[in-house]
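K.L.:
Quick heads-up: structures coming right below.
No lab work stands behind these numbers, since they all come straight from the coordinates. From a predicted model like this one, the values you see are computed outputs, not experimental measurements. Cβ atoms are built from the backbone, for glycine too; each structure is taken alone.
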Structure 1
Amino acid sequence: MNFGKALEALKAGKKVARKGWNGKEQYIELATNISYVNSQGNVINVNHEQMGNKAIAFIGTSGIQLGWLASQADMLSEDWKIVD
């Protein structure tokens, strides 16, 4: 499937990945309810005016990367798939 369909699947709560990714069990999913602890120890709930409280999370072999950005190769590829 293409990147547009992969984004639709993310918004529907699915995990998606590219067949071409080398690492086992690497995928992206939509993260919601994002918050962080600031330098004063307060929990800040992120709620951006235009994009709300969501980001794409990349789950890989080294952990989770929040705010993953697709490369041009990712956006133009046709090898996206839904994963369990």
Structure 2
Amino acid sequence: MTAGAYRTSHPKEKIHEIESIKENIEIKSVTSDLADIHEILIHAMQKKGSRIGALDELLAANSLGFDGKIITRDSHFLSCPGIEILFY
């Protein structure tokens, strides 16, 4: 969850910020329903020619399966249909 923080000029501050965010969220498990959402998302992104990588697509599908929000520093999630991006 903190990989992006290490690419910033102030990683310790960003890690602290991420840890604060984690205290207020519930971590969910991947289910077969989420696998279906993942396949639909991949298909939609392939049609647009905007794949973002297997792991990030799984994270996006997980987001869509719950509240449709993702907390990230990666702007490539903007190409995922239906996701609300919460940048930190």
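K.L.:
If distance in nm of label points 7 Å out along Cα→Cβ at positions 25 and 57 computes to 1.5, which of 1, 2 did it come from? The partial results should precede the final answer.
P.N.:
Details: 1: 1.5; 2: 2.1.
Clearly, the read-out refers to 1.
K.L.:
When helix-only ellipticity at 222 nm (-39500 (n - 2.57) for each DSSP H run of 4 or more, over all residues; to 500) is calculated, the result is -15000; to which of the structures 1, 2 does this value belong?
P.N.:
Numbers: 1: -4000; 2: -15000.
Structure of origin is 2.
K.L.:
For relative contact order in percent (Cα under 8 Å, 6 or more apart), which of 1, 2 scores largest? Please report the intermediate quantities before stating the final value.
P.N.:
On the way: 1: 40; 2: 22.
Largest value of relative contact order in percent (Cα under 8 Å, 6 or more apart): 1.
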